[in-house]
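Structures are listed in the sections that come next.
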Structure P
């Protein structure tokens with residue numbers, strides 16, 4: 001990675017103007033994953049002074065500023081109370097506390113990391129993203145966009161829907177990245193099923209979700225629905241695990257999640 005110029009603007013307006021000045025200009029998040037790239041950055045724009053480090057509870061949603069660290073989200077009593085432990089569980093194994101104090105949730109989501117456990121969990125929580133120019137869009141839509149327009153992620157919005165979320169992950173060691181991750185949630189009769197690290201960008205099991213949202217889901221249907229969920233994903237092999245191993249994890253995780261949430 002090479003950076004020609006580093007700037008720390010005081011406002012989002014200034015940051016956006018700098019971003020649009022050149023094709024090679026980039027927004028900096030926590031910077032912990034930049035060393036994994038060979039980027040040549042013209043102007044690196046640090047958002048640390050733009051006031052995006054917060055968790056705000058509102059009547060219908062909780063807003064998490066894009067510059068909020070994973071550790072702050074992980075230990076938030078508001079998020080635990082309103083949404084349960086799923087988001088914390090998706091973070092607590094990631095590398096170590098020191099790095100989770102540096103990694104920002106906005107940079108993690110905006111980058112659409114294919115190895116992420118956090119993004120599938122946010123998808124299952126029906127999260128939305130607020131951008132400086134682009135306004136609010138669902139995380140689901142953002143993950144499916146082929147070409148991303150230059151913009152600044154301001155905050156992540158978690159709707160208070162009474163949604164119960166469970167996340168299941170398999171990893172080779174305690175602080176390693178996942179071999180596979182599956183997150184699932186239910187609010188009344190509405191189900192969301194998402195997976196990631198298969199490996200590839202997280203996505204929803206749209207066809208099976210349509211069936212599950214079409215009527216009551218019984219625990220006895222879990223095995224059949226789990227097979228359908230596994231059939232929706234294209235699994236790959238790498239040094240962490242084979243495609244068939246990931247497919248089997250998906251079947252097991254999906255069955256367990258349905259059995260738990262259908263009670």
Structure Q
């Protein structure tokens with residue numbers, strides 16, 4: 001039995017891509033030999049953000065868009081744990097956009113999974129930051145008037161050290177990308193395309209199947225400029241690891257922390273010199 005399985009009732013709609021992401025996370029964590037006590041999953045608010053309730057691990061629901069600060073604090077306190085952010089496109093790129101920008105810049109050693117269904121599912125289908133221009137949504141009756149955010153391009157230009165895109169309909173690839181992200185030392189960003197059968201009738205499972213394709217076999221994930229060009233393409237939506245490089249993490253740059261804070265027995269006065 002998978003130790004990360006949790007026998008609970010979910011609030012997700014039948015056919016929701018969140019089920020596939022949850023299952024892939026459970027499989028990937030188990031395949032990496034992790035235990036529930038080794039993993040801490042953070043989220044904000046939304047349908048995707050309910051995931052910590054449905055997986056057997058440490059979990060923390062934060063305020064809307066505020067998963068990054070809490071995950072940051074946990075990582076600094078105990079970098080020996082696998083820190084995972086698992087939340088939605090609205091929560092990440094909308095309410096949490098500012099934290100996303102600066103979280104990428106810090107290169108925290110965490111895995112970030114974005115459930116990207118192009119709508120706000122919890123509040124019944126309003127357009128999100130990734131909804132296509134002109135698409136009709138429950139509050140955008142005349143169609144969306146704002147250009148959509150391009151998550152991969154944004155992450156690449158901010159300096160993310162691991163940038164990937166996956167699709168819930170390609171489960172085996174999704175598991176392998178999550179495992180690669182877990183093993184990456186630094187910020188690992190995965191934008192996961194997922195259908196919302198209740199509120200997004202355009203980006204369906206069949207639509208993604210028809211409009212996505214693996215990255216070219218000769219793609220070199222160390223080539224940042226090629227990654228940019230591929231991420232800029234709308235057709236097809238490429239799936240795989242676009243870019244990956246080794247770089248100092250945030251904690252590599254903060255030498256005075258001297259190991260996990262939970263093991264640090266210093267008295268507060270011992271750190272006064274760092275505030276002078």
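Structure values in brief
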{"item": "Structure with the greatest value (metric mean count of other Cβ atoms within 10 Å over residues 40-47, set P, Q)", "result": "Q"}
{"item": "Value 15.7, calculated as mean projected area of the Cα convex hull in nm², assigned to which of P, Q", "result": "Q"}
{"item": "Answer label among P, Q for the case where distance in nm of label points 7 Å out along Cα→Cβ at positions 64 and 192, calculated from the coordinates, equals 2.3", "result": "Q"}
{"item": "Among P, Q, structure where FRET efficiency 1/(1 + (r/R0)^6) of positions 48 and 184 (r between Cβ atoms, R0 = 30 Å, to 0.05) as derived comes to 0.90", "result": "Q"}
{"item": "For distance in nm of label points 7 Å out along Cα→Cβ at positions 104 and 128 computed as 1.6, the structure of P, Q it came from", "result": "Q"}
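Laboratory data are not the source of any read-out in this text; all were calculated from the coordinates shown. What you are looking at is a predicted structure, and each value in this text was computed from that prediction instead of being measured. Cβ atoms are built from the backbone, for glycine too; each structure is taken alone.
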